[in-house]
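Next up: the structures, one after another.
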Structure P
Amino acid sequence: MLTSPDSHGLIKKGNAEKAEQIWKANATHLHVNTILQFNSNATAAAFTERKSLGGRVWTTAKMESPDKEKAMCVWLNSTLGMISYWLESNRNQDGRGGISVTSIPDLRVLDVTQLDTTQLDATMKIFNDLKEQTLKPANEAWNDPVRQELDQRLFTEVLNLDADAVTQLDILRRQWCKEPTVTAAKPTGPPD
């Protein structure tokens with residue numbers, strides 16, 4: 001979930017003021033993948049330690065604080081976050097879903113602005129513990145111990161749900177990972 005910017009821009013002569021305005025309006029830590037390939041991409045969102053500007057595929061998603069951006073990163077990379085993304089995306093090609101920048105505010109997500117201090121702290125702990133762990137592609141969530149830990153901790157430590165809810169999510173996760181618009185032609189779904 002943690003990444004570093006991979007490019008830098010040069011400000012053209014005479015555009016320093018405009019560049020500063022763009023930076024102030026758009027630079028953030030949270031970046032959302034607008035063209036997610038479920039059978040090869042592992043993350044729907046990524047967090048950069050330093051503020052940065054997104055690009056065509058990884059657009060910025062600015063929130064009121066870096067902690068809330070981390071919480072949203074955790075949510076979007078959870079199984080429910082991935083399913084929410086998948087539901088809202090256009091799926092013109094199996095295994096791939098795209099969302100427009102303007103549709104990001106309409107994604108069905110956890111309202112991180114309503115988390116109390118204890119819940120937000122729990123989300124920060126999940127992010128900090130898992131931020132450098134390697135996630136498998138989304139379609140392999142059924143067999144991904146890191147995503148499953150993220151899901152379990154999100155349910156129990158943040159949402160205060162019980163083990164039965166985690167079990168129910170496992171059933172949903174396995175069913176979603178068999179969906180043809182998620183797996184495409186890759187034989188990576190769970191066994192029957």
Structure Q
Amino acid sequence: MRYQISGKQIDIGDALQTHVKEELGAAVAKYAERPTDAHVIFSKNASEYACEAIVHLSTGLTAQAKAHAHEIYAAFDKCCDKMEKQLRRYKRRLKDHHKERKHPVELSDASSYILASEREGTESEPEGLQPIIVAEIETKIPSLSVGEAVMQMELAGAPVLVFRNEGSDGVNVVYRRDDGNIGWIDP
């Protein structure tokens with residue numbers, strides 16, 4: 001597995017990098033057969049350290065975990081425990097999908113836009129119907145089954161996932177509803 005370990009405005013020493021590789025490698029190897037790469041990002045906010053880990057699996061799915069603590073090693077250990085818990089929870093489903101899937105997940109290119117929100121407290125009417133684009137980002141849309149899409153959304157901790165349905169080849173959306181259930185939009 002390839003590791004990319006970095007810090008936002010903090011130095012990451014060799015001892016921490018070795019600790020991350022050993023611990024995260026052991027945790028992921030227990031539950032995922034062929035992880036491809038891992039990104040671990042450390043940051044500091046006031047007196048608290050934050051650790052975010054993203055592990056890409058050979059099936060094309062991505063697992064993500066975040067944790068905070070007052071010490072950098074403790075932040076990583078909490079993050080690693082969350083990652084291990086997620087992978088343990090979905091181990092059976094990951095293995096079942098891995099056996100069915102003969103090729104990695106295909107990714108399609110797409111554009112993602114961030115639109116400016118309307119300012120609160122303004123009573124004036126908008127000048128036009130065109131929203132103001134704040135940013136444009138290139139993104140990838142995975143080609144998954146509905147079950148894999150739900151699993152990917154839950155592993156990544158995302159509230160919504162846009163994907164290309166392998167069954168119908170159309171663009172679909174799964175999302176977490178306010179009542180805790182999962183919604184699926186299949187146009």
Structure R
Amino acid sequence: MNELEKCLAGEWYDCHDEIFLDYKLSARNLLKRYHELSYSQKAEKREILGNLFESIGSNVSVGTPFICDYGVNISLGNNVSINMNCTFVDCNKIKIGSNVLIASNVQIYTATHPVELSDRLTPGWTQEHSEYFCRTYALPVEIGDGCWIGGGVIILPGVKIGHGSVIGAGSVVTRDIPENCVAVGNPCRVIREINKIKG
């Protein structure tokens with residue numbers, strides 16, 4: 001597999017491979033233009049987001065500042081509101097459903113590293129060979145339809161949040177959250193169920 005295929009498969013990969021550097025450069029250029037636009041320039045903003053993200057539905061708002069790694073791994077459904085100062089580290093896929101609210105200062109991470117130092121360091125590394133001295137891998141994150149992610153929430157790699165669930169402000173989501181529930185805390189845990197909307 002090439003480095004991109006390794007990355008998307010959740011295996012160790014070299015994040016300094018040329019394809020990732022190209023992704024980063026493109027994302028930085030697009031985000032620079034995006035941040036220079038005024039609030040009222042909605043058509044221009046939409047065009048940039050369409051070029052930045054893998055896919056984007058209708059009626060999507062992304063507040064500024066917004067930071068992402070590559071952009072190309074982010075997909076958004078319809079009726080999505082992302083408030084200001086959010087960070088999406090999209091080394092792997094970040095899939096956000098429809099009718100989703102994401103409050104300010106939310107951080108979504110797909111990139112991670114081995115815990116043990118002996119695994120984390122690249123064997124035989126030398127600076128002449130590569131800038132990349134440690135191993136990294138990335139796991140996808142998925143947020144279902146109808147979710148509300150509260151302010152300052154951190155979502156860690158590999159997490160899936162089920163349809164209709166609410167994540168309380170300041171929570172750190174370390175594992176999957178089922179559908180139609182309220183979950184809060186660090187680590188985030190379910191505190192109650194939400195009644196499903198009928199009809």
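Looking across P, Q, R, the calculation of distance in nm of label points 7 Å out along Cα→Cβ at positions 85 and 133 that yields 1.7 traces back to P. For the set P, Q, R, ranking by FRET efficiency 1/(1 + (r/R0)^6) of positions 21 and 173 (r between Cβ atoms, R0 = 41 Å, to 0.05) places R highest. Matching task: 1.3 is the computed value of distance in nm of label points 7 Å out along Cα→Cβ at positions 29 and 77. Pick the structure from P, Q, R. Source structure: P.
Calculating mean count of other Cβ atoms within 10 Å over residues 13-20 for structures P, Q, R picks out R as the one with the greatest value.
Comparing mean count of other Cβ atoms within 10 Å over residues 37-44 across structures P, Q, R, the highest value is found for P.
Here, each number is a calculation from the coordinates, and none is a lab measurement. Quantities reported herein were computed from a predicted structural model and do not represent experimental measurements. Cβ atoms are built from the backbone, for glycine too; each structure is taken alone.
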